[in-house]
Structure 1
Amino acid sequence: MSEQAKIKRRLDVFWGEALVGAYDLLEDGTELFTYDAAYLGSPSSAPISYSLPLRQDPYGKRKLRPFFAGLLPEETQRQRIASFLGIPENDDFAMLEAIGGECAGALSIVPQGAQPQLNGNTAVPCTEGRLVEIIKSLPYRPMMAGEKGLRLSLAGAQSKLPVVLRDGCFYLPENGAPSTHILKPELSEWFAGIVYNEHCCMTLARALGIPAAETRIVEIGNVPCLLVTRYDRAIDGVTGKVRRIHQEDFCQALGRPPEQKYQSDGGPLMRDVVRLMRSGWSTRPAKDILFFVDLVIFNAIIGNADAHGKNYSMLYDGSSRCLAPGYDLVSTVFWPALAAAPAMKIGGSDSINSILSGHWRKFAEETGISASALKSRIKVLCSGTLGQTCETLSLPSECERILETIKPRASKLMETLE
């Protein structure tokens, strides 16, 4: 029997308008990803992942899974989607078949023969009342799983919803239309204030000159929501057409499945991230390495112990491959019950609350950067943090407590360098 006859179901993988390849489920349960022959023959073709170089031979599940599973929601979000759709929780293929139309980055994963939707103008208007209903249902029905016309997927364990924002109105990205923003509502009693926390940290990062996704707070049905502008989308100022820009996180790039996003579980190390950028994969390695160092320092300042391998990404646009703007920047120490062990250790430190000068020296050695330059940069970012207030950052008063948590950390961090 030919290999083609063994195919049980096929998903077509598109990068914008280009058919990149096929993700196949065979009759015997084997999963394969194969680049399309015409795509391989195009002079503009590029791999969808650092971990999946262009080649004619198919990739088996062990090699393809880190990338494709990395497009899907995680933890309880994934469990609830699987339960709602009646599919096995560990079935990546079935999950992407159900919700893979609008993902992070530029890829659309559609049933064989279908075409991806490339124009956000085809999105469907969503009334405020309808949006309120959707927001309230997200804890039980993540990504509106099973809703006719919607196939939405974003990695992460937090409730969120891709939307289109146009002329001040919200639209649902039905039929695979590209979204422009992400709504992250305040829905968890365990993380009260997370919307203000993330908005404060993201705003502070940008104020310090660290590129980070644009955020603002909106209230939907008395529920505070963080509205995040997608940096992996570009909008034509004349036509309004939304263009997807490809990205992948460092777990995907380094071939680690989502369950290995933490260093303690076998996830990426700081030096792995820097080594990849320095290998020639980044088209601006010197700038990107300094940018990554800034993000590491900033996460230490705000006390973000959850900066794991899926919270740093590369952005691919044309011939450019560079570190993506910061995202999911949150002061996890704001909730004392959360673990203080860093998702990626800084110089071997076991706690985000005790990073000493020796740890920074080891971090500099591991990443091949100047220890003196690192020390100077830490002082600049700490000093800049201490000079900020809710007024200077144009933040709501609810963010004051977050700044009161962060500023003493900046002072302490500078003291450890003396």
Structure 2
Amino acid sequence: MLVYSEKRSNRLTYILRTLLLEGLGVEFKQTTDVVEFGDFKGPKIAYATGEYPNAIQIKPEPILFEHGIKDYHLEVSQHPALYRIFFKNSGKDLPFDIFAASFWLLSRYEEYLPHKTDKHNRFQYKNSLAYQYDFLDKPLINYWLEALRELLHHRFPEQLLQKRKYNFISTVDVDAVYKYKFKGFVRSVAGLVSDKQFSKMRRRLRIMLGREKDPFDCYDFILELHRQTNSKLVFFFLLGDYGPNDKNHSATDLRFQKLIKHVADYAVVGLHPSFRSNAEPHQLRVELSRLGNITHRFVNRSRQHFSMLRFPDTYFNLEQSGLTNDFSMGYPDHNGFRASYCYPFKWFNIDKESVSSLTVHSYSVSDYTLIEGGDHTASQMMHTIEGHILLIKKFGGEFVTLFRNENFTNEICEVYEKMVKASVFNASPEEPL
């Protein structure tokens, strides 16, 4: 396929590659030569104003040819086939600039703009365009991409378009490896004092003495379930220094290290960068080194503790530390699609106007949002989860879930087992994680 534009830009090349090559499987070439474009006999897209016979035409907005950040006044419109659109224009084949709008969402352009933050200095979902215009629960770009697929198939039936395979990845955050076990003398005594009630103190002592299972110890249950279903699983371990927001066991504790090694024998292990590492990039490299030394494996996956994302600093620091896959793209307190996309994609650094080596994997469902968001019963939780599964399967997307070991009550174990079994149907476990 040949794509014509009056000029080139890194932003345009990035979004063409993301949507056409990675999204639809279409090999393409760019040109700014209008004669070459006119003479080309195969499938072609004109990303330009004017008339271009025998080509799909998309009328461009300025954003893909600009540098830095501009506060656009976006008007979001309902559309019967495309659900919601913005950067609306008079394009003859599509009523909006699909490339500009997709770039705005994927780059998280709005998170570079001034915005209110929560107590942890995080972007709040209520500030997002997706929430304000009621498409946070939709991978909107995938709706647009399907419309483009149909348009290409209709105009150029000889053009081969790939159909992506649905993929499921369960991820588990380990903020605190155990609730009571192996916490050291001072923390254990402090815990006993804080319990106050004899029954709680007695239970804590039984667990500390190994006579009762620690409530956070769900590792064998999870590992066995994924072994039985041959499904993909990633554990993210917090290995930061102890602090107000980082309260895991010491990374030097040999019992903690033994558990990590055990888990790494049966699942993929990634880093859960500490809260502190957001302010101190050097700490991120320290924690990466700790995990690598424990597992004796190269660590290339991460998810931020507290789902901390600050653009562009967080992703830039991850990339500089050698991480290649991050699973932090999601809202910690709301289910949905933060980047409005259910395929993995490369992060574009607007500050540097360049595509990065970091692949972003978006999670759309978490245990916290299920528990705190009103889905109080197991059946209600599964109803929410199944809605995401069906939607993402429709597009052949990647369904990523976030659970925490500390939340595996009997009810959550029941939900988790049903979720995994429902999710692996038609998944692609043979593909490398």
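Matching task: 81, 41, 39 is the computed value of Cα extents along the principal axes in Å. Pick the structure from 1, 2. Among 1, 2, the structure yielding 81, 41, 39 for Cα extents along the principal axes in Å is 2.
Taking FRET efficiency 1/(1 + (r/R0)^6) of positions 171 and 387 (r between Cβ atoms, R0 = 25 Å, to 0.05) from the coordinates of each of 1, 2, which one would give 0.80? Source structure: 2.
From 1, 2, which structure was mean count of other Cβ atoms within 10 Å over residues 123-130 = 18.0 calculated on? Each step should come with its number before you reach the end.
Details: 1: 13.5; 2: 18.0.
Of the structures listed, the value fits 2.
In terms of FRET efficiency 1/(1 + (r/R0)^6) of positions 115 and 211 (r between Cβ atoms, R0 = 30 Å, to 0.05), the structure with the greatest value among 1, 2 is 1.
Assign the value 13, calculated as relative contact order in percent (Cα under 8 Å, 6 or more apart), to the correct structure from 1, 2. Spell out each step's value before the answer.
Details: 1: 13; 2: 17.
This figure was derived from 1.
Compare FRET efficiency 1/(1 + (r/R0)^6) of positions 59 and 331 (r between Cβ atoms, R0 = 35 Å, to 0.05) across structures 1, 2 and report the one with the greatest value.
On the way: 1: 0.35; 2: 0.60.
Of structures 1, 2, the maximum of FRET efficiency 1/(1 + (r/R0)^6) of positions 59 and 331 (r between Cβ atoms, R0 = 35 Å, to 0.05) occurs in 2.
Suppose you compute percent of Cα pairs over 22 Å apart, for residues 139-322 alone for every structure in 1, 2: which one lands on 59?
Numbers: 1: 53; 2: 59.
For percent of Cα pairs over 22 Å apart, for residues 139-322 alone, the value 59 is produced by structure 2.
No lab work stands behind these numbers, since they all come straight from the coordinates. Note that this is a predicted model, so its numbers are computed, not measured. Cβ atoms are built from the backbone, for glycine too; each structure is taken alone.
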